[in-house]
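The following blocks contain the structures, represented as structure tokens.
All of the numbers you see were taken from the coordinates with simple rules; none came from a lab. Quantities reported herein were computed from a predicted structural model and do not represent experimental measurements. Cβ atoms are built from the backbone, for glycine too; each structure is taken alone.
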Structure I
Amino acid sequence: MADDSQSAHPKRRFRTQLTHVGRRPKTEHGFVNPPLLRGSTVLYPTVADRKRLGGMRGKQVLTYGLGGSQTHWALEDLMAEVEGGTHCAVVSSGLAAVTTPLLAYLSAGDHCLMPDSVYGPARNFCDGFLTRFGVETTYYDPTIDEAGIARLMRPNTKVVYTESPGSHTFEVQDVPAIARAAHAGGAKVLMDNTWGIHFFQPFAHGVDVSIQAATKYPAGHSDILIGTITVAAEDDWERIHTTVRSLGQYASPDDCWLTLRGMRTMGVRLQTQMDAGIEIAHWLSKRPEVLQVLHPALPGAPGHALWKRDFTGACSLFGVVFKPDYAVEASHAFAEALELFGIGASWGGYESLALPTTGFVTRTAGSGSFAGPLVRLHIGLEDPEDIKADLERGLAALRAYKG
């Protein structure tokens with residue numbers, strides 16, 4: 001569902017895409033924003049129309065509520081454009097965006113490769129649901145190279161999953177190298193690109209299916225659960241679309257409309273939060289309480305060279321490793337003393353968050369080991385100077401903790 005003027009300008013820059021794709025003011029009575037369409041039943045003029053339209057699989061055609069409407073399609077078009085893909089499916093949550101493509105490509109007897117740093121609920125899905133259905137998962141060190149992936153490949157390896165950076169410990173993966181090895185072995189490459197958003201163009205780096213927890217920066221206001229699955233190749237779209245429909249995956253049109261609305265300002269939010277995140281990361285790196293800052297955009301941080309090669313920017317989520325002099329419980333005191341930062345999962349909203357992660361993250365392939373306690377920070381839209389003052393309060397509590 002192209003916007004009114006897109007055909008004259010097939011490729012525009014990111015912020016222009018966010019502003020214009022998925023809008024059709026000339027055909028929507030001049031309104032700037034597309035309408036919100038709710039509905040389950042769709043009526044057909046004739047039986048012949050029902051037969052004809054009902055058979056148009058994979059098309060943006062009104063057939064029944066689960067197939068989506070112009071509200072869904074506008075968001076799907078915009079997300080596909082942002083990620084450099086051709087088709088996108090909107091689903092009910094970020095976790096649904098993870099599990100749906102895994103179910104699309106994996107069957108009983110298959111093997112899946114997962115990074116050890118993968119999002120916890122994705123690990124739970126592999127270890128629980130997929131195991132029950134006869135799919136074996138091997139976890140690999142996220143910093144693995146092409147030869148390492150090639151050694152782990154089996155004849156029945158159907159999916160190689162990536163998440164870069166890891167959402168708790170921020171390992172940047174060599175996705176192009178991993179993709180070469182995966183494709184050489186006949187596997188599909190799936191990537192959780194939530195951190196990269198548009199800063200990492202997945203299909204230019206060998207990814208087949210890009211997964212987004214659009215709950216995060218696209219929705220942007222911490223009040224929506226939604227996910228997207230984007231592809232570039234037609235055969236992948238056929239597989240994904242069929243699985244989405246078979247599972248009855250669906251996102252509320254209200255949530256789609258609000259996410260679309262959030263994406264109109266995502267460019268300026270991302271820029272502001274990226275700048276603030278880098279500023280705060282630099283500031284923390286100079287603090288005597290801090291052993292290491294895990295921010296890929298920070299020179300000297302783990303994965304910085306790969307980030308600089310493959311990414312065009314960074315979001316505002318990163319990790320802080322405190323010196324081993326401090327107990328894990330001291331990092332809890334740090335988080336609890338903060339006033340502007342909430343203690344909570346998710347990220348990408350307008351508010352800052354702090355989440356102690358040491359002891360809460362599962363690893364089985366030997367990755368993610370740090371000398372001191374780790375706290376994950378998400379930098380919101382508050383003024384950086386106020387954020388620093390709040391972090392000073394937390395650091396004082398860290399130093400004062402006696403156990």
Structure II
Amino acid sequence: MDPKTVLIFSPLYAPSLGGVEQYSRHLAEALVKQGYRAVVVTSNVSGLSPREVEPSGVEVVRLPCRSLVGGRFPVPRKNADYRTLFGELMDASVAGVVINTRFYGHTLEGLRLAEALDVVPVIIDHGSAHLTFGNSLLDVAVRAYEHGITRRVKRHRAAFYGVSAASCRWLTHFGIEAQGVLSNSIDAMAFRERSSGRDFRAELELPPDAFVVVFTGRFTPEKGIRPLMGAAARLLEEEDVFFLLAGDGPLAAEVSGRALPNVKPVGRLDSSDISALMACADAFCLPTRSEGFSTSLLECAAWGVAPVITCVGGVEELVPSDGYGIVLQEASSEEVASALLSLRDDRALCRKIGSNIRARVERGFSWAAAAGRTVLACAEAQTRKGTL
């Protein structure tokens with residue numbers, strides 16, 4: 001590897017479609033466009049080829065793993081194949097090592113490699129609250145695990161960043177001072193151009209004046225799918241309000257089981273169909289409990305869709321006032337329903353909010369700028385090697 005190589009450790013990666021996976025992919029693609037060799041080191045959750053070069057030029061190395069929690073939590077499997085791949089990575093001259101997320105076994109492997117290469121890694125935290133699985137007993141265990149592995153991570157030399165200001169504040173909960181923000185981003189025009197062109201309004205035979213609310217993400221408790229369904233139930237008598245839900249997850253059966261006529265699950269969509277879905281939307285709603293910096297929020301902003309969202313990571317950057325969206329004080333069904341009705345009842349305001357947030361995301365949240373800031377963070381980490 002040449003000195004312009006950047007290794008990006010990401011516990012999950014495509015074909016998984018989560019926010020961290022998308023962050024890793026877009027950052028790597030932007031680095032390639034700027035002349036760097038970007039290598040994403042991930043977990044082989046899906047049993048794919050251990051090495052691949054994507055059409056964008058991004059190289060992918062997939063380390064063997066055991067897949068826990070339905071594939072959401074890979075654990076390194078250090079067999080002969082693992083040792084071979086890891087050994088090849090150790091024979092490297094790199095410009096930087098970037099580790100996405102703080103609390104996976106994969107994180108520790110990225111730290112181990114960085115130490116072997118005598119490189120100070122940049123760890124980017126993507127959270128703003130403890131992980132949750134919607135089960136009080138399990139969540140206690142998850143919090144204990146998160147604190148335990150963070151203590152292990154802190155034993156290693158690293159420069160910590162947050163994906164948003166909220167993520168930086170969250171790091172202080174673990175006694176970590178962030179060096180700054182390496183924000184989530186989007187190439188807004190490219191995202192719009194990526195649209196598959198599907199007309200979801202026509203496919204679902206919605207009335208011409210329908211007020212369409214879109215949700216994209218995993219159907220999990222932390223993403224707020226239950227209060228969103230509660231809001232839909234409250235708005236059943238509003239015959240022009242429809243909820244289009246894109247995604248999948250543990251609560252999928254619960255969503256379909258309620259069989260609300262104003263709720264239209266559209267399944268798990270790829271990026272081109274997500275873009276087309278956003279193009280059909282009047283409002284985007286994400287009553288989530290925790291985000292580092294929501295990719296879905298950036299996607300709705302790219303299409304100029306008015307957001308209704310809780311005050312989680314990234315929201316203060318993209319929604320600095322009520323001219324850019326509605327920030328929920330709590331993720332209750334009643335408050336979600338009220339906020340959506342206020343936009344339905346003033347569609348001119350809804351369109352104005354969408355126009356404002358679209359202009360904001362296009363001005364300040366490009367992947368080209370994010371890649372430049374990441375390279376600078378890697379260089380600064382090396383200059384501060386003795387103080388970290």
Taking Kirkwood radius over Cα pairs in Å, for residues 47-142 alone from the coordinates of each of I, II, which one would give 15.3? II
Suppose you compute distance in nm of label points 7 Å out along Cα→Cβ at positions 63 and 223 for every structure in I, II: which one lands on 2.7? II
helix-only ellipticity at 222 nm (-39500 (n - 2.57) for each DSSP H run of 4 or more, over all residues; to 500) from the coordinates reads -10500; which among I, II: I
Ranking I, II by distance in nm of label points 7 Å out along Cα→Cβ at positions 151 and 351, the structure that comes out highest: II
